[in-house]
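Read through the structures below before going on.
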Structure P
Amino acid sequence: MSMQTTIEAATRGRWAVAGIFLANGFLTGSWAPQIPVFLTRLDITRFTLGLLILLFGVGAVMAMTWCGHLISRHGSRSVTRLFGICGSFGLLIMALAPNVPLAAIAMLIFGGSIGGMDVAMNSNAVVVERKLSRAIMSSSHGFWSLGGFAGGALGGYSIQNYGYLPHAVAVTVIALALIAFAIRYLVAEDKPQAVEQQKFTLPRHTAVYLVGLMALLTMISEGAVLD
């Protein structure tokens, strides 16, 4: 493959991964206006709602912990495809949950698919950056924000005028179409390197814990504003 062909493929991959970021933000933003409906539809207290929303985060963390292992074996493109398609149906599963136990399972699935998709698409963005030799991560996250704004705005209007279930169906169709188109052009690592199994140990560098604390505080603020 010539250098020119590689650059062209990477350029297409840059916009493809931007589309994945956009879809992820759109799905997350579309969930936010569904929360009040979720509360009244299941006839639950705000305390129970808080626990269910917590399961979204639990599902995301569970998926994130082994998503890196999948990427090391199969590459970020394949893993992004997998979680992207699964994530498209997350909101619809939530909207169809008839009771609290099934809603809890749906929350875990939705959170896991969105979380795994998050890790995979960021990893793929790094691959694109290396191939293009320029930064695209910030603009990719900008597309995520645009998707979140669109999901929230259209969600409020759609739920009010057409109902929560038609809204969930429409979100699923839009997200699936966007992801199905984008994944065709995602770029792959030159050769995914499998990580050897190692005994679990805690990080020894203080910086790791400081960065983790910064991420925790940031996500607490973001989650509080969103939910």
Structure Q
Amino acid sequence: MKIPVFNVLISPDTFYRTVINEKESLKIPCLIVLAAAIIGGIYAYLVGGLTGKLMGNLMPGLSTIIEISTLIGAFIAIFVIWVVITAVFYGLSCLFKGQGSFKRCLEMTGYGYLPQVIGSVITLVAAFVYVPKVVVPEVSAAALQDPQQVQEVIKALMQQPAMVELTQITAVISIVFLLWSANSWIFGMRYARGLSMRNAAICVGVPVIIYVLYMAYSIAGV
């Protein structure tokens, strides 16, 4: 690569203008998304461990199963989201007669994940700080047989001050770094699909703004 990948953080226009003249390659974008997936998986493991401890009395080994399942699910989800985001951008760009392969769009979107890797590191640090402060209530195996009681206990767990603060901090950080990624994706889509700056901003901005509004609503509801 002729230009350092970290330039996508500070000079996305220059970065993508250079990359578009190189051969399509998903190697570095995959590594970036892999980093996000690993960090996201660890975060999910820490938070999912709280539910695992809560449900541990239901059957032997259930706690471990929940923790591992949460980790794997979060890991895979990052890659699925990468493809879905690219598909949404690609589909919207078709409305503006965009030209360029889906693989090129996937490449550009992968580079744009770099800000979210940074955000994931920050949320992981927050999890290490707040998760130990959450007190998991002891619930008998008999109580865990009642779906209503389980729902009430999980609700109480999520409403603990440390858990509420972690949820809010994570949401705010996610929004900030998503917007940073979105700024990068606009330039990426501009060059990957041969769009005007305005049309690229629409393709990226509309779905991102919708998601940000949803996240903001979620924070307000915590």
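Read-outs throughout are calculated quantities, based only on the coordinates presented, and are distinct from any laboratory measurement. Bear in mind that the values here come from a model prediction, so they are computed numbers and not experimental data. Cβ atoms are built from the backbone, for glycine too; each structure is taken alone.
Have a look at P, Q and say which one yields 39, 17, 15 for semi-axes √(5λ) of the Cα gyration tensor in Å, as calculated.
Q
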### Query
P, Q: which one has distance in nm of label points 7 Å out along Cα→Cβ at positions 19 and 51, as calculated, at 4.2?
P
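Supply the structure label, taken from P, Q, corresponding to mean count of other Cβ atoms within 10 Å over residues 43-50 with the calculated value 11.9.
Numbers: P: 11.9; Q: 20.8.
Going label by label, the one that fits is P.
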### Query
The value -26000 for helix-only ellipticity at 222 nm (-39500 (n - 2.57) for each DSSP H run of 4 or more, over all residues; to 500) was derived from one model only; which of P, Q is it?
Q
### Message
Going by relative contact order in percent (Cα under 8 Å, 6 or more apart), which of structures P, Q comes out largest?
### Response
P
### Query
Computing distance in nm of label points 7 Å out along Cα→Cβ at positions 83 and 147 gives 3.1 for which of P, Q?
Q
